[in-house]
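Engineer: What follows is a set of structures to go through.
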Structure I
Amino acid sequence: MDFAEKFQQALSYGDFLDHHASPDQRHQWDDFHRSIQLTSAQRDLLAGFTRQQRVLCLAGSWCGDCVRQCPIFDHFQHVNPLLEVRYQDRDNDHELQESLEICGGSRVPVVVFLSEDNLEVARYGDRTLSKYRQMAAHLDGENESLSLAERTSAVVQEWLTEFERTQLLLRTSPRLREKHGD
């Protein structure tokens, strides 16, 4: 998979929504985007990232999981300009869709973390651990005990952990340390 080409073809957050979201979908994305509040510790962590990190997100404007996750990435990107997140519509790129299948299915959102020279560093998606725990508890007949704000906070933190893990992979990479002389 040529991730450099896929990344260049993908759209910024706003362009993705302008191009793919209906007015109702855009309203949902905008509402959730406004609800995201990063803590000062989260902002500080993001601001400390030192490596350029490209993130290619396969998404769908119609997807509820995307609505409740992708706006988080936009907040991360605004804190640190070394983060560059681009979005590709799942239904418009079948090659990318097939290469990012999870458990034999076409899921979204799925992100591919890339180095500054577009090498794959990691993948993550379609839902976070806290969401899968919530789903499993529901299957077991348990009631949800977290508020929407608490669930959102957990998802933000889980995605931040993945961004940080990838940043640390980039930061400690012998190849990139040699290239940057650090």
Structure II
Amino acid sequence: MTSIAEPDLDRLTFRPVTSATWADFEALFTSRGAPRHCWCMVWRRTAEEARHHTGPDRKRQMHQRVTAGAPVGLLAYTGEAPVAWVSIAPRETHRNLGGSAAREDERIWSLACFYVPRRLRGRGMTRRLIAAAVEHARGAGATVVEAYPVDKDAPSCRFMGFVPVFAAAGFREVGRTGYRRHVMRLTLA
């Protein structure tokens, strides 16, 4: 059996965050070093929700989306233990991330951020999360996956991933947004 301290990253499984997996999402996001202040709501929140921006407020906002059945992302597991997160959801469920307007025939899903615990970084986890997110979006009918990574030396927004990892996964740059973020797309067959 693989321990939590040294998970077998070649045996990861991925599950969407739903009411059934909420407790796992909550456990991961309240673990040491996790983004419990954010709850992956920064790019999702409405103007009204932005007025309520404490960690507990954002957790409640995310929980409301999950219990309503909205897609929000995937958890990576080793066995039954959640070990990482990737935000993947229809682009229209986010506020403006900076991508170009969708054509009428496009169904764009946004890959907005990751949480990989420090002990698992540098082991290819982001690459695995991207692949799982792309397959999940494809299975839900997406025709394009859009991401907003930064350069490796960026001082902020590093939770959105790095350009070279997305390029290696087949994404191509289509523009820039803000000071640091690139807009990269992968068209799905």
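Engineer: When mean count of other Cβ atoms within 10 Å over residues 21-28 is computed for each of I, II, which one produces 17.2?
Structural biologist: For mean count of other Cβ atoms within 10 Å over residues 21-28, the value 17.2 is produced by structure II.
Engineer: Thinking only about mean count of other Cβ atoms within 10 Å over residues 133-140, which of I, II has the largest value?
Structural biologist: II
Engineer: When you work out relative contact order in percent (Cα under 8 Å, 6 or more apart) for each of the structures I, II, which one comes out largest? Before the final figure, lay out each step's value.
Structural biologist: On the way: I: 24; II: 18.
Top value of relative contact order in percent (Cα under 8 Å, 6 or more apart), among I, II, belongs to structure I.
Engineer: While we're here: Supply the structure label, taken from I, II, corresponding to Cα extents along the principal axes in Å with the calculated value 46, 38, 34. Can you show the working numbers first?
Structural biologist: On the way: I: 53, 37, 31; II: 46, 38, 34.
Label of the originating structure: II.
Engineer: Moving to a separate point now. Out of I, II, choose the structure whose coordinates give helix-only ellipticity at 222 nm (-39500 (n - 2.57) for each DSSP H run of 4 or more, over all residues; to 500) equal to -7000 when calculated.
Structural biologist: II
Throughout, read-outs are computed from the coordinates displayed, never taken from laboratory work. Just so it is clear, the structure is predicted and the values come from calculations on it, not from any experiment. Cβ atoms are built from the backbone, for glycine too; each structure is taken alone.
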